[in-house]
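*Asks:* See the structures that follow.
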Structure P
Amino acid sequence: MNDDLQTDRRQDAHSQRAALIGLAICLALVLGGLFLVYTLKKSSQLQDCVMQGRTNCAPVDTDH
């Protein structure tokens, strides 16, 4: 009976670890997707500016 309890605890710990790993992977995918969307949006805005024939499309750096 005691062995069954220890086996159940090991399985619970393993499934919790697997769930945390899965959550971490999902979080990394979401953050990667957000970064990709932000980068593509920025690139799209620059391309739209250039296609309109403008010459001052480069973003202005205000940090000194």
Structure Q
Amino acid sequence: MITVNGNRSEWEEGLTVEKLLARENYTFRMISVWINDHPVEKKEYPTRLIPNEAKVQVIHNISGG
């Protein structure tokens, strides 16, 4: 199990940030992802593995004036 934005979620072997975002239906163009309080660069999303028992934060960045 992992925690995503405070909610428990199933973990699976080979779970990447990209797979998690698709599975959880995060489709926002501008998001930030943190794993265990460490930021993940967008270019790492396809390959960055999420460990079991990780705490993941997905933040929708909002811009405007």
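*Asks:* Out of P, Q, which one gives 0.05 for FRET efficiency 1/(1 + (r/R0)^6) of positions 13 and 53 (r between Cβ atoms, R0 = 35 Å, to 0.05) as computed from the coordinates?
*Replies:* Working through the options, I get structure P.
*Asks:* OK, next. 19, 12, 11 is what came out when semi-axes √(5λ) of the Cα gyration tensor in Å was calculated for one structure; which of P, Q is it?
*Replies:* Q
*Asks:* Given a computed value of -29500 for helix-only ellipticity at 222 nm (-39500 (n - 2.57) for each DSSP H run of 4 or more, over all residues; to 500), which structure among P, Q does it belong to?
*Replies:* Computing helix-only ellipticity at 222 nm (-39500 (n - 2.57) for each DSSP H run of 4 or more, over all residues; to 500) on every structure in P, Q gives -29500 only for P.
Values in this text are rule-based calculations from the coordinates and carry no lab data. Keep in mind that what you see is a predicted model, and the values were worked out from it rather than measured. Cβ atoms are built from the backbone, for glycine too; each structure is taken alone.
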